[in-house]
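Take a look at these structures.
Only the coordinates and a few stated rules stand behind these numbers; no lab work does. Just so we're clear, the structure is a prediction, and the values are computed from it rather than from any experiment. Cβ atoms are built from the backbone, for glycine too; each structure is taken alone.
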Structure P
């Protein structure tokens, strides 16, 4: 979990491979209307996110029923979103990994991103009528309720992807 550009898809895919688990990207669960809003640089509201979150929780339950280990990369920015995604399952069943990075680091990554509906979004918005226009990334950082260590594994993303995955695997035991 983390803001866009924190490496969720890359790290999630590598982690799933290391664990022999299935992997999916939460972006694939967004309805077309959400993707269209984000493509137009319009931040999502909670009302936009609830169906997306419920669809991901349903997939988590499908994987649990099938007995499959599963890595799902998604933002899960608020505690209430994480509560819905966990479905009340203990951390031994559903573990959140918070990929934490500074706004400057993430904005630099976002500026270089190609081929994503969140593409090129940075926290350096040009002034609009003398006021800075908020960006999607700004809205994600504003929405983010950083989990505490008792609610998630916290991993700093100022490392290489392999180092990040290594940290996660060590913490998982």
Structure Q
């Protein structure tokens, strides 16, 4: 897998290990050849992710994770399986970009009494699924996406993040 990681906040120790494991688990679950998939990941702070959230979603607040799919693979019908990610003319599958905020992740993990590494892994799984066309805007899509997240995280030895 071609994973390009940019660290803008030095507190992101170990993000490379967590992101490789999380993205690999998603690609394996979805039956994609990891060797030809490309993802970019930005490890940043609340100020930077708030800028990105404002620019791309017109929401001037920090958030935990943002995703920018290279292609719209969303399903035609609510609750349906997204369209498959396919190689481009180079033979590679550019999936897109993910940004994750250290500050928000720390706050959320502490508030929920969760292990920071597990929480970050969940958010990277979540962001990667967005790159593959999964979403949670419509209820049937949210149900499907959550189920797949729980399955992937379970295979990684991480408890269901939706069941406190």
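Given 1.8 as the derived value for distance in nm of label points 7 Å out along Cα→Cβ at positions 108 and 148, which of the supplied structures P, Q does it correspond to?
Answer by label: Q.
Distance in nm of label points 7 Å out along Cα→Cβ at positions 28 and 156 computed as 1.1: which structure among P, Q?
Q
Which one of P, Q has Cα extents along the principal axes in Å, for residues 36-75 alone, as calculated from the coordinates, equal to 39, 16, 14?
This value belongs to structure P.
Comparing structures P, Q by relative contact order in percent (Cα under 8 Å, 6 or more apart), which one has the largest value?
Going through P, Q one by one, relative contact order in percent (Cα under 8 Å, 6 or more apart) is largest in P.
From which structure (P, Q) was FRET efficiency 1/(1 + (r/R0)^6) of positions 20 and 60 (r between Cβ atoms, R0 = 25 Å, to 0.05) calculated, if the value obtained is 0.20?
Answer by label: Q.
Tell me which of P, Q gives 13.1 when you compute mean count of other Cβ atoms within 10 Å over residues 4-11.
On the way: P: 21.4; Q: 13.1.
It traces back to Q.
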